1. For structures P, Q, calculate relative contact order in percent (Cα under 8 Å, 6 or more apart) and state which one comes out highest.
2. To which of P, Q does the computed value 20.0 (mean count of other Cβ atoms within 10 Å over residues 206-213) belong?
3. Looking just at Kirkwood radius over Cα pairs in Å, which of the labels P, Q belongs to the structure with the highest value?
4. Matching task: 0.35 is the computed value of FRET efficiency 1/(1 + (r/R0)^6) of positions 102 and 118 (r between Cβ atoms, R0 = 30 Å, to 0.05). Pick the structure from P, Q.
5. Figure out for me which of the structures P, Q the number -2500 belongs to, where helix-only ellipticity at 222 nm (-39500 (n - 2.57) for each DSSP H run of 4 or more, over all residues; to 500) was derived from the coordinates.
6. Given a value of 11.4 for mean count of other Cβ atoms within 10 Å over residues 70-77, point me to the structure among P, Q it was derived from.
7. From P, Q, which structure was log10 I(q)/I(0) by the Debye sum over Cα atoms at q = 0.16 Å⁻¹, for residues 62-109 alone = -0.42 calculated on?
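Read-outs: derived from the displayed coordinates by stated rules, not from any lab. Computed from a prediction, not measured in an experiment: that's the story for all the values here. Cβ atoms are built from the backbone, for glycine too; each structure is taken alone.
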Structure P
Amino acid sequence: MNEKPDFSKNANKASTAPAFLSVWDMHSYYGESYIVQGVGFNVHEGEILALLGRNGAGKTSTLRSIARVGDPEVRHGEIWLDHQPLHKMTSYEAAAAGLGLVPEDRRIIPGLTVEENLQLAQIAPPVGWSLERLYELFPRLGERRKQEGVTLSGGEQQMLAIARALARDIKVLLLDEPYEGLAPVIVDEIEKTLVHVKQQGMTTIIVEQNAVRALELADRAIILDTGSIVFDGSADEVLQNTQLREEYLAI
């Protein structure tokens with residue numbers, strides 16, 4: 001558990017400034033099932049954090065708790081994004097504050113084209129991610145802009161889901177199993193895109209069962225086990241620590 005951060009306005013020097021996203025002592029439940037048990041960590045602006053663990057470790061629950069989606073229910077703790085108290089917000093308010101959740105099922109809207117899916121999400125006028133800039137980032141989407149979104153391939157739908165999140169000019173991108181069911185060549189393409197987005201200053205948290213691919217992409221890694229953090233450090237450290245990988249990631 002990390003110490004509660006100081007979010008006072010006087011903490012404006014680089015050495016004392018709070019993390020861009022900070023989770024403090026978060027406890028979440030599905031009904032009476034205690035899922036996230038005192039999780040706390042910091043993420044700095046422009047960082048890619050891999051949130052890892054075996055099935056049932058609490059990875060997706062942690063991600064959904066941060067996004068304030070309402071299920072699981074956060075009953076204790078604080079979540080701060082760029083001085084904003086997400087723990088006091090609804091999911092809609094957290095999204096407006098700058099969180100962009102890309103769920104595992106992607107949730108492409110039936111009946112709408114690629115472009116309409118993006119336009120529906122885009123703020124007006126766009127500040128950072130115009131349609132043309134998104135099409136430059138995802139050329140396949142530009143080629144299929146008039147095609148119904150749900151008719152795209154799985155990889156293209158994942159690209160659309162990420163592009164739709166970016167269209168809202170978010171501050172933090174939350175990815176839940178973005179590589180699920182995708183061919184390695186498509187994963188390569190998506191990873192290149194995430195690296196490019198990082199270079200633009202985007203902060204990203206990725207939950208992924210393909211731990212090796214996630215670790216190769218990430219700056220830092222957090223490993224969860226039964227709802228609690230058992231490791232928080234560099235991604236390279238996990239890649240080089242055979243015992244840690246075998247015990248908690250089965251790789």
Structure Q
Amino acid sequence: MITLPVSDGTEYRVNPSKIIALGLNYHAHIQESESVRVQGFTKDIPSEPILFAKTPNSLVGPNEEIVIPAILASYDFEIPRTDHEGELAFIIGRDCSHIEPEDAYDYIYGYTCMNDISQRNIQNSDRSGWFRGKSFDTFAPIGPRIVLQKDLGDPQALAIECRVNGEVRQSGNTASMIFGIAETLSFISKNFSLLAGDIVLTGTPSGVGPLQQGDVVEVEVEKIGILSNPVRDARLK
């Protein structure tokens with residue numbers, strides 16, 4: 001069970017029925033399509049939010065291990081690649097369906113940092129899409145705290161940075177999202193109902209890159225804090 005501190009001094013138990021994430025939501029990240037080489041990842045600007053799911057088993061808290069899965073040893077990938085993706089995430093505060101963008105913030109409990117860990121080889125090769133490559137155990141670190149909607153200010157003006165072993169890999173700002181938070185939440189709610197506690201990841205800036213045994217990856221979002229997790233490769237003894 002993951003329990004995170006909240007900006008009002010309380011604690012919050014992270015227990016979503018589902019985790020919904022956005023793909024290709026920053027212009028600069030789209031330009032990385034050639035290096036990332038994932039199916040469906042092109043330089044075309046999406047006409048509507050690109051949604052995919054991560055399963056709740058992928059959640060881990062601050063300072064817990066990100067584990068590169070042992071099953072990768074059974075594949076003949078020339079260059080196995082498991083990437084970090086630092087993101088702003090928000091948590092649904094109450095059940096909602098078919099809401100309009102102007103009402104969206106009324107349904108958000110608060111915001112936190114997340115790392116959308118992605119196994120690129122699986123993500124690219126699975127005929128069913130991105131599901132498995134995004135949902136291995138430990139592939140959704142979250143934390144270090146939740147900042148309530150009323151305490152955060154403008155969520156569309158936050159700096160995001162991702163560092164590996166202290167080196168900056170990603171640096172961006174939520175102002176650069178293609179689809180903003182209100183538009184995204186409205187779109188999701190018109191496709192399927194969201195329940196209180198569900199989590200939405202809002203996309204990652206450019207600079208995604210591989211992780212390996214012994215790395216420490218940090219995701220920092222302005223006004224929220226730093227989410228830090230060590231990396232362990234389960235293929236290594």
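1. On the way: P: 25; Q: 32.
Checked P, Q; max of relative contact order in percent (Cα under 8 Å, 6 or more apart) sits with Q.
2. Working: P: 20.0; Q: 17.1.
The value was obtained from structure P.
3. Values: P: 18.6; Q: 17.7.
Largest value of Kirkwood radius over Cα pairs in Å: P.
4. Values: P: 1.00; Q: 0.35.
Label of the source structure: Q.
5. Details: P: -9500; Q: -2500.
Going through each structure in turn, the value belongs to Q.
6. Values: P: 15.0; Q: 11.4.
Computed on structure Q.
7. Numbers: P: -0.42; Q: -0.70.
Derived from the structure labelled P.
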